[in-house]
Structure 1
Amino acid sequence: MSNLSNIHTNYEAICKCFNFKREITSNSNKRILLDMAKRNEPRPPQKTRLGQRLFAYTNSKGPCYDEKFTTKIKKIRPDWLITQYNIVQEKKQKLLDMAKNGEPRPKKGVHPLGTSLGTYTNKSQRGSYDPKFTKEIKKIRPDWFVSQTELANQKKKKLLNLAKSGKPRPSFKTELGKFLSERTTKKI
């Protein structure tokens, strides 16, 4: 048996120490969660029983929602109620702000929001695709959604116009010069 001074004072820890069980009710779950919040313990992970119960009691669309409990938790630990939905909404807002501010499109693997942009605007991403967000961001920044083929065609058109007007070949240091070199150099 463990030394009693070494265990947490919550009900579950005491039961574990004395190796006896009691059916845990929603009231005892709520009491345990409130005690954890008051002790400033970390939010129980979603995969644990207590994490699932916390979500069930604070999810306003669920059958176990408890408004009083949710209000108490919000006062003590508002950070416990930040959900994946909140995080996604925050990312979408940041992307919209970037678009409105004229910032370059965030690139996947380079910018932290690059993957998110693709996830929210790609129809094949069933659970994450947001048609309303896609429509809104494409309206603000249609240039962020030009296909690779369209970009290549635009560059080819610029190169042809340069050549027809008798202007010098673009330097390899420029984007257009690199594009021309890639398209005209034989690959071994």
Structure 2
Amino acid sequence: MKSMKAVDFNLWMTIIAMTRNRLNSDEVKQYIIVPQDNVLPEYPRDLAKFVKPSIIIQKVADDIASSAFGGFIGQALDEESGAYVDVFGKTHELQYQFDVFGDTNTQCSLITSFVTDDMFVGVDIPIMDYITSITSPQQIGIARLHSDMDVISMDANDNCDYRTAIRFYITVVQTIIPEQEFIDLSKWIKIAQTVTI
């Protein structure tokens, strides 16, 4: 077990990668095609270059609290030393919003259905570590997706943008392993004694 770092960033990057990978599958492409470059973490600075259909994935909020008992959540076996180490934790209550844009109401509805019904088939999302390696990240933890979500359809504007906002709620318990201090009991302890008469 390792300390989880940069939970906000790593989970955000994980969700973006999951969305891109799922949209690239053949079974989704037969209904709707959203290029991978159109799944973005933010709106483009030049909105004239904004292309539809697109999905903008934003982090809305992260409420962080220490876990019960002062953050202590238990012990784990350190495979390198073969000793048990104390594990502390913080609970993150995160909110993410998918802004779905389409050229038509039908296109927007198809993408919305894909996100709400097909994108997250399970409740556990493996969090990948994009801080250590952006090209081949390793799993560092698990996020728990809540079953409830908010889906808000927006009115079409003069640009004929059809937009739906989908808000997800996710819980992550961030594991933190502080620096451990070990005493090697296999070595003799030097004792100095002074006898006074």
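Derivation of every value follows stated rules applied to the coordinates shown; laboratory data play no part. Fair warning: this is a prediction, and the values are worked out from it, not measured in the lab. Cβ atoms are built from the backbone, for glycine too; each structure is taken alone.
From which structure (1, 2) was distance in nm of label points 7 Å out along Cα→Cβ at positions 60 and 100 calculated, if the value obtained is 2.3? Traced to structure 1. When distance in nm of label points 7 Å out along Cα→Cβ at positions 108 and 124 is computed across structures 1, 2, the figure 0.8 traces back to 1.
Thinking of 1, 2, which structure, once Cα extents along the principal axes in Å is computed, gives back 89, 37, 27?
1
Here helix-only ellipticity at 222 nm (-39500 (n - 2.57) for each DSSP H run of 4 or more, over all residues; to 500) was derived from just one of the structures 1, 2, and that gives -17000; the source is 1. For the read-out percent of Cα pairs over 20 Å apart, for residues 28-139 alone, a value of 52 was computed from one structure; give its label from 1, 2. The correct label is 1. If you line up 1, 2 by relative contact order in percent (Cα under 8 Å, 6 or more apart), the top spot, with the largest value, goes to 2.
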